[in-house]
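Below, each structure is written out as structure tokens.
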Structure I
């Protein structure tokens with residue numbers, strides 16, 4: 001399992017202190033219901049690593065961003081399992097929050113999840 005505290009410490013150590021004012025963290029978790037309200041027992045996750053690396057590189061190129069970390073758990077995941085972790089470190093809230101929000105959506109669009117529904 002990824003230790004996010006250690007990852008944030010590592011980012012702080014490497015970052016330019018003039019450009020580091022916040023670290024944002026996202027932890028996506030498998031819910032027990034789908035977007036349509038149906039019960040879910042598990043999902044199967046896959047993603048395109050090349051597209052992910054391209055997206056990370058693009059976000060890292062923003063002046064407001066100091067560092068980016070993404071970990072996506074692939075394969076069969078059950079309810080409560082971690083789907084993904086995203087960390088973005090950068091300068092200011094007003095600059096970083098829109099980048100963070102857009103990046104989460106970009107990552108979610110790269111991930112393919114197939115839901116297995118619980119029989120009623």
Structure II
């Protein structure tokens with residue numbers, strides 16, 4: 001395996017809504033929150049009549065108690081610095097298997113309160 005390969009994510013963005021505690025059927029608990037990140041200037045040509053997205057909204061999940069505790073004090077609009085890894089999660093919905101990508105958070109800090 002290539003020793004330079006790694007799965008590391010660093011996001012700095014705004015909390016879109018209050019973090020939510022989620023109780024899983026296994027009895028485990030995770031905390032879920034969304035971070036809105038500006039894309040910055042696009043170098044792609046703009047298609048006629050269509051808007052080019054200017055932000056990405058990323059689902060983040062926290063399993064670690066220290067991250068879950070920190071999330072309790074956040075307000076929408078707070079700017080967060082999130083460290084973690086991208087994960088693809090599979091789940092059953094409506095009788096079929098589906099998947100989604102989310103950021104599994106290992107460390108987070110609030111860098112600015114909502115204005």
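Nothing in this text is a laboratory measurement; each read-out follows from the coordinates by a stated rule. All values reported here derive from a predicted model rather than from experimental measurement. Cβ atoms are built from the backbone, for glycine too; each structure is taken alone.
Which structure, out of I, II, was helix-only ellipticity at 222 nm (-39500 (n - 2.57) for each DSSP H run of 4 or more, over all residues; to 500) derived from, given a value of -1500? Answer by label: II. With respect to mean count of other Cβ atoms within 10 Å over residues 22-29, the largest value across structures I, II is given by I. Which of I, II yields 29 for relative contact order in percent (Cα under 8 Å, 6 or more apart), as computed? Of the options listed, only II reproduces it.
Among the shown structures I, II, from which was the value 195 of volume of the Cα convex hull per residue in Å³ calculated?
Here the read-out was taken from II.
Which structure, out of I, II, was distance in nm of label points 7 Å out along Cα→Cβ at positions 14 and 38 calculated from, if the result is 4.1? Of the structures listed, the value fits I.
Computing distance in nm of label points 7 Å out along Cα→Cβ at positions 46 and 62 for each of I, II, which one ends up highest? Top value of distance in nm of label points 7 Å out along Cα→Cβ at positions 46 and 62 goes to structure II.
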